[in-house]
1. Thinking of 1, 2, which structure, once helix-only ellipticity at 222 nm (-39500 (n - 2.57) for each DSSP H run of 4 or more, over all residues; to 500) is computed, gives back -24000?
2. Distance in nm of label points 7 Å out along Cα→Cβ at positions 29 and 45 computed as 2.7: which structure among 1, 2?
3. A value of 36 was computed for relative contact order in percent (Cα under 8 Å, 6 or more apart); which of 1, 2 is the source structure?
4. Using distance in nm of label points 7 Å out along Cα→Cβ at positions 61 and 109 for the comparison, can you identify which of 1, 2 gives the largest number?
5. Hey, Rg/Rh (Cα atoms, Kirkwood Rh) derived from one of 1, 2 reads 1.73; which structure?
6. Of structures 1, 2, which gives 10.4 when mean count of other Cβ atoms within 10 Å over residues 13-20 is computed from the coordinates?
7. Given a value of 19.2 for mean count of other Cβ atoms within 10 Å over residues 53-60, point me to the structure among 1, 2 it was derived from.
8. If you work out FRET efficiency 1/(1 + (r/R0)^6) of positions 21 and 133 (r between Cβ atoms, R0 = 41 Å, to 0.05) for 1, 2, which one comes out largest?
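Read-outs throughout are calculated quantities, based only on the coordinates presented, and are distinct from any laboratory measurement. Every value quoted in this text rests on a predicted model; they were computed, and no experiment measured them. Cβ atoms are built from the backbone, for glycine too; each structure is taken alone.
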Structure 1
Amino acid sequence: MNKHELKKRLTAILALDSHPAHISAGFAVGVFISITPFFGIHTPLALAAAFLFRLNKLTTISGAWVNTPLTVVPMLAASYKLGEYLLGAEPRPFTLTELSWTALKPYAEAVLLGSSLLGLVAALISYALCYWLVLRFRRKDPGLAELTRESIEAGEDLEQAQAQLDQKQP
């Protein structure tokens, strides 16, 4: 993905016709998923979470792509070290010959625990950052600023209001 495509995707997310909290929640769930060691299935997990929790699919998938191939190994090492510390285990050397479940198996418990906690912290930070970015971006456009003001006053976005109406109809 080049700089132009990244800017286009970010603009599409920030301009979504949705409450800033809804956009931010989807992104944060995606970021949490990106920290997990479930290589190769981050995108399907993000889609499943978006459907299950009624989140925006675009923001959830975009969040799931935050942990890139450049950051996955340092994130795994940090997850392992945190997990070992929390488990009270004697630290062992963390060496990977490949990124696969077979290679991670001896470290699985510590990596899953550590990545869950790091993912939670990353999700909370990304939620706040995304919310702030949406508000800041929307202030520049009068139409988007009005949409944001109305959605914050109403406390819900149009999708949630429609879902409530659908549930009331027989």
Structure 2
Amino acid sequence: MTTRIVGAAPSAKAVQADVGNAVQEATVKVETFVADTQKAVTEQFEKLSKGLEGLTTFGQENVDALVKSSEIAAKAAEGIGTEISAYSKKSFEDGVAAAQDFASAKTLTELFEKQTSYAQTAFEGFVSQATKMNEIYVAAAKDISAPLGARVNAATDALKTFSL
């Protein structure tokens, strides 16, 4: 009887070489996967760190703008107070002078003329002062809101460029 060999079994060296190659390929794939994962995690962490730094800087700039607006408001309030005080003093002095002038009137007609003249002058002064105060208030509001408006614009720009 003759024995016939259908296929020769691989030798131990061939099996060992195949297993070694498979282990090497697996090792290379795992090392590549780990390196890619580490790179991705590092990039995401850097993005997160930069985002937090930007957020901290943005918050600090907001606080700085609020402080600047408060300083401007304090200076404006001081200027407004000074202006009101000066107008009040002038009005009082004008009133005293008018009273003295009224006392020097020799006739009732002269008194009425002096009163009319004083009333007209006082009203014109009041309107002039009200216009001036309005201009001061508008300028103060504009100056006070400028730093805050700049921060709102910065926030809007930041939101436009925001991405996840």
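1. The structure behind it is 1.
2. Answer for the origin of the read-out: 2.
3. Only one of 1, 2 returns 36 for relative contact order in percent (Cα under 8 Å, 6 or more apart), namely 2.
4. 2
5. 2
6. Derived from the structure labelled 2.
7. Traced to structure 1.
8. 1
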